[in-house]
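Below: a set of structures, written as structure tokens.
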Structure 1
Amino acid sequence: MSDAARRPPAGLDTSVANVARMNDYYLGGKDNFAADRAAAEEVLALAPEIRTMAREGQDFMARGVRYLVGQGITQFVSLGVGLPTQNSVHQVAQALLPDARVVYVSTDPVVLSHARALLATNPATAVVEGDVLHPRRLLADPELRRLIDLDRPVAVLIASALQFIPDEDDPFKCVAVLRDALPVGSAFAFGHVVFDRRPEVMEPIVGIYRRILGRQEGDGRTSEQVLRFFDGLELVEPGFVYTRDWRPDNPLTVQGRDRTWSMVGIARKTEG
């Protein structure tokens, strides 16, 4: 379907690239527009492995959800840039536990509209407007509270949103507020691009995203800097590692492949 034939939400400017729709393009989806594809191709010209990294991130979240269900967690809050389509959090969790409850969180009108349409017939899911930068407002959202019992363990999944938030906005403090508000036994799953292996592409790639997000500040982070998000939490094995190395379904499939440079980890809240 052409861009002209689509009906984006009223008031949406499709001439401006959007991070969520760029990620959809990396994954081979169709919920994107010409501006998103053009910006994504700028990034891919610098680092074509970004497509692989997007797929690896989606696969990690599926493995992570399966792990967390196995640990007894039945409630999930997913904050990220993706659309809940194939192999999404609610599909993976509810395949194992039909009454698992999942809330998707986004500020993007396309994600909100599309996700609500997809999930309209699934009473154990909800889609709310919000982000990690406003944790108290998010946890007070009545739709989130309808599904999520904050007195019981919750898994917070932040696939890649943190990498777009500059230090000036203090995302570390925002994550800490979420951590402190949730009960012992809760878990956090983080994914984050790091530039340890590709320092030469950091400035041009970050520059593209600064332009898209309308920001002047913000830089890429190293793995050591990203570890601050796990403060006050206990990392589970294998720790904070490159995405494909986190509990792969088949360890043989990750050997000898080109190296990518996004990292992930899951950690539990073990103390009040």
Structure 2
Amino acid sequence: MTVYFIGAGPGDPELLTKKAERLIGECPVCLYAGSLVPAEVVACAPEGAKVMDTASMTLDDTHAEIKAAHDKGQNVARVHSGDPSLYGAIAEQIRRLRADGIDYEIIPGVPAYAAAAAALGQELTIPEIAQSIVLTRVSMKSTSMPQGETLENFARTGATLAIHLGVRNLREIERQLAPHYGADCPVAVAYRVGWPDQMLIRGTLADIREKVRDQKITRTALILVGPALGEVADFKDSALYDPDMPHVLRPKVRQ
């Protein structure tokens, strides 16, 4: 018996990996985070499967269901939004599985920042503009952040920031980031990417809060901040395809 932690991606069922779809379709028990994963993603569960929305369940509740499946020798598809390695809350589940000697496997999924960039139609790493992405969040009512992992510290690097769980704290985000990026720094808020009601809001640190407030968005949104999000036209081509830059698969320099 194995518990499969499956990354469902941002919400579009077509962004499931082939392996994820196959495992959901094979497991007689499927536990999915219904507040973040649409039911269409787990519609491929086999006929007669026990499919449960865990949105209202506690860790004890979900683990009890897993133990019951283990006692019956039934594999479990534990379906999470995005990629399970990012804010998937699987570490505490794994700790319990190990304590009970239950096998598990992690199946990666499309992370929110990648889906948001695709929906925005752009690359996040532009030569000499931005070459690093910081995946972070703000505390608010959730677990506190480790010392040193602050927006201000990350902002000092000038990297592109992908901020989770912060759409209700845009005023504070602006306060901390504007001194480093400038008030006119481009910002994009991606709401429920991959869902039918997906919304993409572009603005700057100075005006994004008002734009988001007008749309009444209070959750399920990713905030991207950084100069790479602007209409950057004057940048150097990547050396990857430069005919004057040899590499192991293209050893000859153009004459």
Structure 3
Amino acid sequence: MTLLATSSPLRRPVSMTSTSGRGAVSADPDRENGYDGIAEGYSAENETNLMNAYYERPAMLALVGDVTDRRILDAGCGSGPLFAALRDRGAVVTGVDASAGMVQLARRRLGAEADLRVADLADPLPFADGEFDDVVASLVLHYLQDWGPTLAELRRVLVPGGRLVVSVEHPFVITLLQREAGEKPRYFQTRSRTEEWTLGGQSTRLTFWDRPLHAMTDAFTAAGFRITVISEPPPAPEAPELFPDDFRQFTGTRFLGFLFFVLQAE
């Protein structure tokens, strides 16, 4: 039986309060969300926790498969853990992130020769048409109110037949968490949700845009992608042994966490 994982994109961090609303926010996640202030703490937590290190990243790598000599754009690379894993598997990787602080940490991890750039996914990307064989967008699209321009840019920089591999917050998880918190779920609306995170002794407010599953799939197909995989994967095999307290709340070893897509550019 699959149960809800109450930890999410790094979830849930040291301290969090949540508010929901429908007011407009900037499409720029760094300007709105201030990742620079929590970059060190976020990166440290991301390295070893259940949801990122033993669930989301292994799932992304499994979906991407053999990447030897493939040109990959890590869109929203953060401090570079997925970039590093793809490079170790033989890919030629470029990373972009809106947070200069995150890019600085990625450069520290990956070395001066790594192709890393500060770039906002809501803006035109500094790459030629068809420059990449694959794009990975790990836990980043849910920071954007409007997916259309971003998906169009990611489609543009892919070769024909190239792949976009995406992970996002699972819309069912958000609805269940809202119900557990006594809030009225609004599953069928695209709506903003703001959380306060404290990591590494620093606090910031992060704004997410929740949307139903059909809004995600409609956006993908409207941008010229064909959906080849929708996945709700299990965690890494070693996760139950490493995180026994977390798994005591589950029946079995699977839980609802993130939702994964593999899309092909047509």
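Kindly point out which one of 1, 2, 3 the value 1.9 was derived from, the read-out being distance in nm of label points 7 Å out along Cα→Cβ at positions 41 and 113. Intermediate values should be presented prior to the final figure.
Working: 1: 2.4; 2: 1.9; 3: 3.6.
Attributed to the structure labelled 2.
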**Complete:** One of 1, 2, 3 was used to calculate Rg and Dmax of the Cα atoms in Å, for residues 89-176 alone, yielding 14.1, 44; that structure is 3
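FYI, it's all coordinate maths here, none of it is from the lab. Keep in mind it's a predicted model, so treat the numbers as computed, not measured. Cβ atoms are built from the backbone, for glycine too; each structure is taken alone.
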